[in-house]
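Here, each number is a calculation from the coordinates, and none is a lab measurement. All figures in this text were calculated on a predicted structure; none of them were measured in a lab. Cβ atoms are built from the backbone, for glycine too; each structure is taken alone.
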Structure 1
Amino acid sequence: MWPRWAERWRRGRPPRAYRAGATLARLQPELALAGAVCTTQDDSSMTCTVGDGLHFTVQERVESMFLAHTVCCEFRLLVPVSSTLAALPPARVVIRHTGMLRRQGIACTVEGSRDEALLAIARRLETDPLVIRALLPLDFRRCELYLAEGCWQLCIEHFGASELVTTLPPMRRYIRLVSEQRTAMLSSLQVCRTLLAA
């Protein structure tokens, strides 16, 4: 167990073995197989475009552990909002799968605002058949929708497209974003963009 002062010191510092962009470099050819053209923005993020006009970014997120760290890839989609929603305070919609043993649907929890327009968006996400069909097979660890500064930002963090790095023993293990999950990810971004822009 790390003492509190050590934890405070470690926060904000990337792990020594972290190589910014290394996980994105493994992900980029996988997305290219799905027709995405990706361009590096900086050491830890890239922008991607799919032929039908879908634009999104992918950002590395690092989580430190004792003698190890994980690098996860967060897919981010920005969609401008209507003037009605733009006037609302910042809010968050947490999206999750329902069902104990098998996924049965999509559930949304709204945080930060109880505005009826925002609640209506959450209900549409829960009930839209295209959104359900896209998100149900997607193996995400986190899926959240943020409303801030006149935009929706959809953030999806996948179990795949991630890397486990240990220093003792030294090891790097990349978890691929397999074909079925690439298709589900791009489909989820597309249908959510269509719904949010409507």
Structure 2
Amino acid sequence: MAKKKFVVGCFDDEKVLFPAVKKVRKAGYKIHDVYTPFPIHGLDQAMGLRDTSLHTAGFIYGITGTTTALTFMSWVFNKDWPLNIGGKPHFPLPAFIPITFELTVLFSAVGMVLTFCYLCQLAPFVKKHHFHARATDDLFVMVLECTSRTNEADAKAFLESVGAKEINVQEAEDGWWLGRYAKDQKLYSTPSENSLA
């Protein structure tokens, strides 16, 4: 997988990050992603992300479960093994409702979880580049993708002007790959190492 360059800016407050995202987009920089230790309401709109289609996928999975349950039960009781139980009809819809409901919930729940994992690239042995070790702890990390029109020095200066406390340029693979994280992988340098550099 080809490597790309990214300009990484770290913010220590969500009140600084939120307007910075809007300013960065307005300036024309391409935001690769924003990593935050907790969800920030409205950040997806500020980044220009479209609404998720996960609810549509859940509806499709649910309808599939409903159809599967009704089709299978009607086939069993009408075609494969029709029994006359106390004169009841071969298609007793009220008796089918509980199983139909359970299969609808099962299909939609499992399907949505698998779809979410696929879209977010979450799976065992899937490795992704971490831009900063504190991104899920106490830092808000904005990652800009360097395109052919991006000047790294200008991007760094712009991030500093909008309130970024720590800025660096990283080269990383854009995506995921199978593998394991090295135990000795260092995601950031310690303050003593920074002082020696």
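A few remarks follow.
- Parent structure of the calculated result 13.2, given that mean count of other Cβ atoms within 10 Å over residues 81-88 is the read-out and 1, 2 the choices: 1
- Rg and Dmax of the Cα atoms in Å from the coordinates reads 25.5, 88; which among 1, 2: 2
- Ranking 1, 2 by mean count of other Cβ atoms within 10 Å over residues 73-80, the structure that comes out highest: 1
- With helix-only ellipticity at 222 nm (-39500 (n - 2.57) for each DSSP H run of 4 or more, over all residues; to 500) derived as -9000, matching label from 1, 2: 1
- Highest-scoring label, criterion being distance in nm of label points 7 Å out along Cα→Cβ at positions 97 and 129, among 1, 2: 2
- Comparing relative contact order in percent (Cα under 8 Å, 6 or more apart) across structures 1, 2, the highest value is found for 2.
- Structure (1, 2) behind the derived value 2.5 of distance in nm of label points 7 Å out along Cα→Cβ at positions 17 and 169: 2
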